[in-house]
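Since every read-out is calculated from the coordinates, none of them should be taken as a lab result. All figures in this text were calculated on a predicted structure; none of them were measured in a lab. Cβ atoms are built from the backbone, for glycine too; each structure is taken alone.
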Structure 1
C-alpha cells in the first residue's frame, strides 16, 4: 500500500485504538490505527465507550487477512451450449441486477469469494460442471 493509498484509507475508514482488544493483532481497523500519520487531519474512530466488555465479541472487528478477489468473467460462456449460457446469464443478471452484473463482468468491480461461489452454484444448477473462468485475481483487504 503506497503512502497516498494509506492516507486515503485512514481518512475514509473507521479505525480502532483499543490496545487491549484480544483480536487487535488481526484486526484491519487496529492495523490502520497503528499506521496513523499526522497528514490525516481528521479520522473516524470506534467510540471507546463502545468497546465490548472483555471476553465478548467485537461488532467492529474486521479481519486483516486478504481475500482472493476475482475480476471479470468475459469468457465464462465461451464453451457453454447456448441453452445453458442463456439460463446462467439470466440468473446472474437477475441476481446481481443489470448494472452490477456488467460491472462485475467487465472488471469494474471485484467479486468476493462468496460471490465467486454464487456464480459456481448458478452454473452447477443449470448443468455446467466446469469451474467458472475469471479474467484475473488479486489479493485485497475486505474493506
Structure 2
C-alpha cells in the first residue's frame, strides 16, 4: 500500500493597515485586529488573539492621548507570531508609571502591553516619531 504525504502550507495574509486620529478610530483598530486574526489559517490561539486586540487598543489609545493625536497600525503574521506595529508622530518613549487606583488617570496600559506580549520593541520613525512593535505567539 502506498502512502502519500500531503503538506499544507498557507501564505500569510497581506498586512492590514489602519490609520487613526480619534477615539472612534481605536474601536475600528480593535475590529480590524479581530478580523485579521480571525482570517488567519491556522488561527491563533484564542487567548493570543484576545491579547493582541487588547494590546492594539492600549497602543492606539496611548498614541491618540500622548503620541501626537494620530497613529498608523500595521498587522502582520508569520507561521509562529502575529505582530501589531503602531506608529505615531511623537519621539517620546512610553513610560511606566504607577497605576492610579483611585483617581482614574490611568497608568495601566504600558504594564499590560508588556505583560501580554512575547516581544516588544520600539523603533524610530515615521519621521521624528516612533513605532512600537508588539508580538504575540500564534
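If FRET efficiency 1/(1 + (r/R0)^6) of positions 61 and 125 (r between Cβ atoms, R0 = 41 Å, to 0.05) is calculated from each of 1, 2, which structure is the one that comes out at 0.75?
Derived from the structure labelled 1.
When Rg/Rh (Cα atoms, Kirkwood Rh) is calculated, the result is 1.07; to which of the structures 1, 2 does this value belong?
2
Which structure, out of 1, 2, was FRET efficiency 1/(1 + (r/R0)^6) of positions 21 and 117 (r between Cβ atoms, R0 = 25 Å, to 0.05) calculated from, if the result is 0.55? Don't skip to the end; give the middle numbers.
Details: 1: 0.25; 2: 0.55.
That value comes from structure 2.
Thinking of 1, 2, which structure, once mean count of other Cβ atoms within 10 Å over residues 37-44 is computed, gives back 10.0?
1
Out of 1, 2, which structure matches 2.5 when distance in nm of label points 7 Å out along Cα→Cβ at positions 53 and 85 is calculated?
Of the options listed, only 2 reproduces it.
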